[in-house]
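Multiple structures follow.
What follows is calculated from the coordinates using simple rules that are stated; it is not laboratory data. Because the structure is a prediction, the values reported are computed rather than measured.
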Structure P
Amino acid sequence: MRTRGLRFENNDPVAARLSRRQFLGAAGAGLAAAGVAACSAKSYNAGGSTGSAGAHVASGPPGPGPVSGGAYGGTISVNWVSEANSLDPIIGYNSTAWDALTSLLNTPLYQFAGQFGPAAPALATALPEVTDGGLRYVIKLRPEAKFSTGRTIVADDYVYSWTRVLNPKLASWASSYLTPIVGSGPVINGKSTTLTGVKALDDHTVEVRLEQPTFTFLNTLAQPYMAAVPREVVEKDGAEFGTHPTSTGPFVLHSYSRAAQSATFVRNPHYAWKGLPYLGGVNYHWGVNEQLELLQLEQGNVEIIGDGIGATLAAQVQAESNLSKYVDRFPVNATAWIQLNCASGPLADTRVRQALNWATDRAAVTKVAHGVYKASGYPLPSNLAEFSRTATQFTYDPARARSLLAQAGVKKLQMGFVTDGSDPWAEIAQVLQQQWAAFGVHLTINTMSSSAYYTLTTTSPLRTQSYQDDYYMTQPSALDLIIPNFTSGGSYNYSGYKNATVDSLVTKAEQQTTLAKSNVYVAKVEEELVADPPAVFMADIGFLAGRSPKLRNFQYRGETGSYYGRMWM
């Protein structure tokens, strides 16, 4: 996600550039009305084991770990920096909204299994039947699935819901994910209200036809914006649907108070999996700064810090041993890099971009992130499933850096660097400035407001030589990172980077039928990104979850968040 991983090319460019930490704390427009009624790194299953004495649950939706063995009752509190921008699944995008949409309110046809596993059936009975060379998908629905209103979900609900994502009047940031579907273009352009590529074959069967084979489409089906919404409720509530969401997830919105900066979610009695969730409710509170979040967690006033623990607080947690019991580290597929202006002066020379990579001592840089960042000179994150890496990563090699700069005829290089000063980028910029000075590269750091940063870094042609960047994948395939950032015309590619080999390999990767087959081409893409780097690749990013030790069966994935539907007190 910007947080990326989300493609926003059809909507707000400011929202499109949110970093993970900013996305997880971004202040959106907010919900309109008040008072709406309605890690352990080894196990990734923090907060205690499931045990065998608790309730027996026969099955649950896909996720990182088990669902059975819980105890019923209790309400937990989750603190957030910012308010959700919307609880409409096709509009919500900031961290508070994303957490609610993925983990509380919506169950799509598929969800991701394991800690880094692929899409698996949720409200679908099985994986799609894919025929016609990958152009036709047939999806069977679980007949017992219902909305929180009690009405059974039928195939026509998906026809309506997916057409709604493409409605230009709603300007959903998610619309670009549905462009592979036949007939999506006329709907997006406002020339049609019928999505011809999606049909209800019967009440429990959906047929989807694609313009071309698209390997990542199954992952798209696992996103919250692909969950069904009831037409009768949406049309009744209109623009207010984002404050009156109908649920297919484990919880339903009970109350919302903008004045009190809080929302309450209670158990969904029509949730598809009997026996879940264990918790009686989840309370959101926002407008809480990070230091206060940690203090309230210590005092037992809150059970989860929704935004996670950033680099600054990580230093405090590491320094105070009594805080370790409140923190668990979870691996996620996320990377940080310095984006370079590939069309600007000396930076247009591949050798100069390579030299900057070899001139970077990543171990020294990432020390300022206090364990949230892990040094890596690879373009792609290290936790990719079914991926055999063939590229050679960049390391700190001063001799090679100087040789490449000499070959390019560069003795001195003046570079601007733009940052919004978010944690830990202000510190990273200073370390880089010191490191690169030894190679004749003089970095001028320009710290500006978030809004100014977003505007500057989403303007084409790019008017700065370099800037901070990071990306959190919302799909298991690294194509989710590569396509928007490093392909020609990619929705986040404002740097002028164009590489025909990368574009060709991505096309081949998209045409494959399995993750393993697709990753053969993804590995070659990574090789090419090392040979012709568009950026200085810096680090893998982890996630430090702040949670009460009283919570049991706490599970987390970067694409979703905390799995409230299976935890208990």
Structure Q
Amino acid sequence: MQKPNLKSKENPAVIQRSLNWNGDESSIAYDKETIRHNLRNLNNPVFAIEKNGKIGLTNTGTITVSSNGIGDLAGMVWPVNASDFGDPGFLSTYGVQAAYYAGGMANAIASEELVTALGQAGLMGCFGSGGLSPARLSTAIDTIQAELGNAPYMFNLLHNPFEPSAEQATVDLLLEKDVRVVEAAAYINLTSPLVEYRVRGFSMGENGTPQICNRVIAKISRKEVAMRFLQPAPEKILQELLANGKVTKSQAEMARSLPVADDITVEADSGGHTDNQPLVALLPSIIALRDQTQSQNQYDQPVRIGAAGGISTPGAVLGAFMMGAAYVVTGSVNQACVESGASDHTKQLLSQADMADVTMAPSADMFEMGARVQVLKKGCMFPMRAQKLYDLYTAYASLEDIPEEIRLELEEKIFKRRIDDIWADTVSFFEQRDPSQIEKARKIPKKKMALVFRWYLGLASRWSRDGDKDRRMDYQIWCGPSMGAFNEWAAGTYMEKPENRKVADVAWQLMNGCAYLSRVRALKLQGVPVAPDLEMYVPTPLDF
């Protein structure tokens, strides 16, 4: 390859100037507001015209080749809209109008209202199933299916390594009620319930090709986990499912030639469970891994790779697509929207957050493993208190080993209840949900301590969701730095106030802003100067 001569004038911008624009010169805009309007007019092309040493923009006219080699067309971009970004297969597979979805947030923070609002706007939302009882989840499924019918929606399937029966119960319910798309999250290894859900959706089409009814979108942040979803289901699990009569021989055979996931969401620095990976490093790595496995397995439909974590501004959306994302996923920003299940006080705190107002804290569901979640630290003391509990867990073998003065401090300042009463509630809870947990705790004192500490960690997110005024300092609010970035972008606009943040509006503003910025970048690459204040997409109310 010849090394480019950066000083040469033989560059695309100069060559393009041999084109002439023909049209009404009065349509050429030179003032910033009209130029902004022309750039936002996504359904029409933009022509950059040079006249008398000035460059203006217009959406009308025609182009002809100049005979003298010097034309007045400085640059141009074709019409573009939100549906042009990402993988078209994502749109057709899920019946959506843009390669975008709102990820699941546990405890129904990603609520029925949030999912239905997005579905009615031609987009997909994921209901936050994690932490809910089967009865509550069943009600949510019925509500969403009744509201949306054939419109897009999905449900979160959260891996639960300490309560596998809860994961199985969730899958049984999803299969019973014909939920056809799940977001598989927090998986380290594949489980029998997850594989069952996937394989039970396989059937043979009339043309002899496998048909996929149950779609899996896996949310991952590590290559070794991504590899498990990129490959067919493990043979050991398939044999167990066959032996238990949960899948047919035909379904198991099809499973040996199909990946576990249709799509893989690469989750970077996000709220909740996260490895805090930078998207610019992680996304290309997982795309390369997908390409490698695709060359080996030759699936008819390659697994699509999407981007999540930090997706909260038009620039971030465009950046993800330019790196090759098939779709984008939002999380933290949806929690501050009107339709989310979070309390008004939590939404207010989120709307005031800066990018630095987040930190890592021990998680409730994988406390014993040392797993951590990213949460809001501004306006509450949960991160500090949760860390204190984990430090005590690692320092002592049992609750009885903790010094009396520290136990009293826990009861008075953090739990605000006697430890004995918390243990009684814990026993009652797990006797209904998973009695084996109590059996283990009675044999293993450290397990008992973990369950008591998890009482606080688990309820902290519900206090935030429900708006418990007496526990505001204990709110566990899952949040990534993207929330602060969104707030900076929304400042000074109608979306600055949380009561004006509608989840579908936010989604379309991000996607339309992505299209707008793509036009700005394309013009700049052609050498067309763009004023700095025109490089920001300013959200204005949309009509639905």
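For Rg and Dmax of the Cα atoms in Å, the calculated result is 26.4, 92, so let me know which of P, Q that is.
Q
Which of P, Q yields -7000 for helix-only ellipticity at 222 nm (-39500 (n - 2.57) for each DSSP H run of 4 or more, over all residues; to 500), as computed?
Comparing all candidates, it corresponds to P.
Quick check: 59, 56, 39 is what I get for Cα extents along the principal axes in Å, for residues 58-385 alone, calculated from one of P, Q. Which structure matches?
P
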